[in-house]
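**Q** Some structures are shown below for you to check.
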Structure I
Amino acid sequence: MSNLTIQGGKIIDPATGRNEVADLYVVDGKISSAPPPEGAAAISGEGLVVAPGLIDMHVHFREPGQTHKETIATGSQAAAAGGFTSVVCMPNTSPPTDDPSGVAWILDRARQTASINVFTTGAITRSLAGEEMAPIGSMVQSGIVAITDDGHCVQNHELMRRAVEYARMFDLAVLDHCQDYYLVGNGVMHEGHWSTILGLPGWPRAGEELMVMRNILLAELCGTRIHCQHLSSAGSVRLLRNARGRGVAITGELCPHHIALTDKTISSFDANYKMNPPLRAEEDIDALIEGVAEGTITILASDHAPHAVFEKEVEFDQAPFGIVGLETELAIFLTILLHREKAISLDQLIAMYTVNPAHLLRLRKGTLRPGADADITLIDPNLEWVYRKEKSLSRSRNTPFDGKEFKGRAVRTIVAGKTVWELGADGVRA
């Protein structure tokens with residue numbers, strides 16, 4: 001285990017309210033209130049923010065079954081390069097993570113190959129088919145931190161209610177990909193002006209909002225924590241605001257592409273702009289940013305969804321949904337939320353990546369409190385840089401942000417006191 005001193009950085013720990021320029025001590029891989037023994041390593045934090053290790057609670061690492069897109073090893077490397085010390089994997093692997101053996105396999109594989117902390121969810125239903133509840137209790141014993149059918153959405157409300165009630169027995173959060181299949185139909189982009197102009201099947205906002213409303217009602221009925229993933233519409237923000245104002249145990253997350261891009265970008269027919277849920281209109285972006293600023297949306301995540309080049313190089317309506325995001329998400333949020341819109345403070349942004357997801361999922365992470373694991377992210381919030389996809393550590397390159405300029409990024413990622421990634425002169429690693 002590592003002993004370390006980070007000297008003179010601005011320590012921001014929303015979990016404890018700490019915000020000061022000071023030294024941070026690591027002893028035996030844990031945060032310490034006392035300096036490490038003489039001879040311990042020291043690194044300079046001058047001009048940098050020293051934050052708890054960032055958590056991305058929505059990633060797809062594609063292993064097992066789709067390793068041509070991503071593996072736990074490559075995905076964790078990309079996460080480290082984005083400043084993340086912990087990630088939470090979704091269960092839409094092949095086969096789906098819907099039983100204890102699947103959970104055990106992923107966690108064992110992560111212990112063998114991952115450079116960061118890898119947690120996993122379990123499926124709500126067997127095979128993500130939405131017909132029969134998965135063995136949730138057994139998967140809890142194997143180590144899941146939440147249940148979700150992400151990539152799919154349970155359409156049977158009675159089945160969803162029973163799963164939500166069952167999750168409550170284990171103090172387990174339920175994460176939901178909010179999509180009403182009957183309203184969405186064969187939609188591939190936001191239903192509006194640009195879908196009409198481009199002649200592509202439209203995806204109405206109501207296809208998301210109906211399931212957000214369903215989840216609010218179930219959270220209120222059952223008293224279980226339900227989290228709405230990757231919100232995209234102004235109506236979803238409005239519904240969430242009203243429910244949280246009544247004290248309902250409902251939360252929502254924002255992904256960077258939903259405030260960085262609009263449906264107009266799809267006029268290029270580039271399938272790297274094809275998302276689920278889809279990119280929407282300017283008024284939705286305004287509502288999402290307002291939702292973050294007022295505290296309605298409390299968690300930031302990537303929905304990192306890698307696909308091979310050949311899978312995206314087809315007609316737009318035939319291409320798979322999703323983009324990679326682990327290496328760009330922090331930079332996008334810093335650029336838009338902190339610098340451009342000035343919607344939130346840096347303390348608030350860090351809270352949305354640390355204490356908030358840790359609290360929702362009951363993870364013993366997301367803080368620099370003495371005794372906590374020494375998972376630390378060093379951030380330069382003012383560093384101007386250009387993202388180049390050819391330097392990505394992910395196995396896939398499906399991103400619309402190649403060549404884009406950003407302000408702010410992680411420069412060093414530390415797990416249990418050991419540096420697992422740092423920014424080098426080539427923009428990748430030292």
Structure II
Amino acid sequence: MAALRTAIAWPNGKAYLFFGDDTYDRYDAVTGTLEEAGRSVLDNWPGLAHSPDAFTWWGAGKAYAFSGGAYVRYDEPADHVDPAYLPPNPSFTVAGNWPGFPSSWQGGFDAAVNWGTGKLYFFRGDSYLRYDITADRVDAGYPRTITGNWPGLFDKDLDAALYPGGRFAYFFRGGTYQRYDVDADGVDLSGTLSGFHVDPVPAGAMKSARLLSDEQANQLTTDLISRGKVTLKGGIASPASGQRVTVQPRSVDGIRYTNAINPAVDFFDNVDQRMLIALYRLTRWINSSAPDVTDVFHLGIGHGGGPPNDCHNQGRALDLSAVDGTVDGAPFHKEIQSNWGSLPPRPGSSVRIDPSVDPLAYLLFSTAYRYATYECEANGLGPANKWPLPQLGGSGFVIYPDYGGDPVLRQAHQNHVHMQVGPTRI
């Protein structure tokens with residue numbers, strides 16, 4: 001068997017292992033079984049001339065394949081490398097395009113993986129980097145050593161990393177692999193590459209929440225319940241597909257969703273299961289690095305004004321109004337209204353929130369906004385959402401204090417960020 005070169009999980013529920021002889025194996029991540037082996041990369045991944053050195057899902061229909069210090073961008077819906085990245089156009093290089101990579105990393109690295117938190121991890125030798133999708137740069141304080149930060153993991157020279165969503169990720173070196181328990185944050189199992197299999201994950205684990213079917217959202221919800229990430233009222237362990245649910249207590253993955261109008265209420269109800277998956281994924285994004293978030297305040301999740309077919313009244317929307325937590329042990333409270341909507345105009349910018357003036361509020365709210373464009377409706381509905389996704393100051397389906405579309409909508413959203421799954425009204 002040729003040496004393993006890289007691996008990637010795809011939104012179609014498949015996981016791919018690429019080898020040095022420019023072939024790949026395909027696994028069904030939903031059943032955990034090997035479907036096909038030894039297929040040609042050149043014949044089946046249009047625009048890829050060979051197995052990449054590292055391959056990572058970015059989100060919003062895009063993935064990046066790295067070979068040495070060069071890379072291409074692969075479009076998942078079109079199933080080919082974006083034409084701008086192919087000859088006769090000049091090569092895209094890590095240097096100058098991936099801010100924060102040290103010069104010693106710009107010539108290539110060993111492995112890369114999307115952790116589902118708005119962060120990518122890159123590995124080289126005995127070290128790793130964490131790359132933030134929202135800021136589009138390496139986080140401060142990196143690189144760090146693998147030892148001391150990834151309990152039980154190979155200490156250096158990874159061949160590949162794979163995270164198909166759910167509880168487990170996989171890391172490969174030589175002819176062995178390790179299974180990493182994401183919930184427990186440590187390696188819990190190892191084996192030989194010849195005996196590798198994917199532990200089954202629910203269908204839709206790599207899909208944006210806006211693209212989930214009711215059945216996929218239901219499988220993911222049941223998985224979250226079994227992993228202790230969320231508890232439904234009455235101890236329901238397996239709700240019916242399409243059923244709106246009541247979350248009680250109001251925590252999702254350790255973060256409380258607190259009603260800003262009535263903070264004493266310890267539940268939220270009438271929630272579409274697709275939106276519940278979106279709420280879980282929001283907790284992973286907003287709490288993926290410092291500060292430590294404890295509460296997301298909202299003005300409505302499962303109810304709202306308007307007709308019964310409105311997205312709020314169908315449990316398909318969130319109005320995020322504030323975030324609580326701690327920074328280095330000191331508590332903070334950041335509100336959309338006072339820390340964004342009430343700010344005066346900023347010269348030279350259509351966005352009033354300023355990272356140089358209030359870096360914490362900017363970090364929290366820009367992450368929530370970027371998250372919403374990736375997981376909820378952004379500039380279309382469902383598959384109609386297209387790259388590039390809107391930036392702060394633009395318009396679309398995520399509505400916020402500096403919304404660039406309808407002025408009436410902008411004025412109505414000075415105290416919250418609105419995000420939704422599906423159309424505003426059905």
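Just so it is clear, none of the values below were taken in a lab; they were calculated from the coordinates. All figures in this text were calculated on a predicted structure; none of them were measured in a lab. Cβ atoms are built from the backbone, for glycine too; each structure is taken alone.
**Q** Tell me which of I, II gives 1.7 when you compute distance in nm of label points 7 Å out along Cα→Cβ at positions 54 and 414.
**A** Corresponding structure: I.
**Q** While we're on this one: Hey, FRET efficiency 1/(1 + (r/R0)^6) of positions 14 and 182 (r between Cβ atoms, R0 = 41 Å, to 0.05) derived from one of I, II reads 1.00; which structure?
**A** Derived from the structure labelled II.
**Q** Please state which of the structures I, II yields 0.93 when Cα Rg over 2.2 N^0.38 Å is computed from it.
**A** Answer by label: I.
**Q** Suppose you compute distance in nm of label points 7 Å out along Cα→Cβ at positions 302 and 390 for every structure in I, II: which one lands on 2.8?
**A** Going label by label, the one that fits is II.
**Q** Relative contact order in percent (Cα under 8 Å, 6 or more apart) computed as 10: which structure among I, II?
**A** Label of the originating structure: II.
**Q** For the read-out Cα extents along the principal axes in Å, for residues 38-117 alone, a value of 34, 33, 26 was computed from one structure; give its label from I, II.
**A** It traces back to II.
**Q** -8000 is what came out when helix-only ellipticity at 222 nm (-39500 (n - 2.57) for each DSSP H run of 4 or more, over all residues; to 500) was calculated for one structure; which of I, II is it?
**A** Derived from I, not from the others.
**Q** Related question: From which structure (I, II) was distance in nm of label points 7 Å out along Cα→Cβ at positions 230 and 366 calculated, if the value obtained is 2.9?
**A** Derived from II, not from the others.
**Q** A value of 0.20 was computed for FRET efficiency 1/(1 + (r/R0)^6) of positions 166 and 278 (r between Cβ atoms, R0 = 25 Å, to 0.05); which of I, II is the source structure?
**A** Going label by label, the one that fits is I.
**Q** Quick check on the output: 3.4 is distance in nm of label points 7 Å out along Cα→Cβ at positions 214 and 270, derived from one of I, II. Which one produced it?
**A** Computed on structure I.
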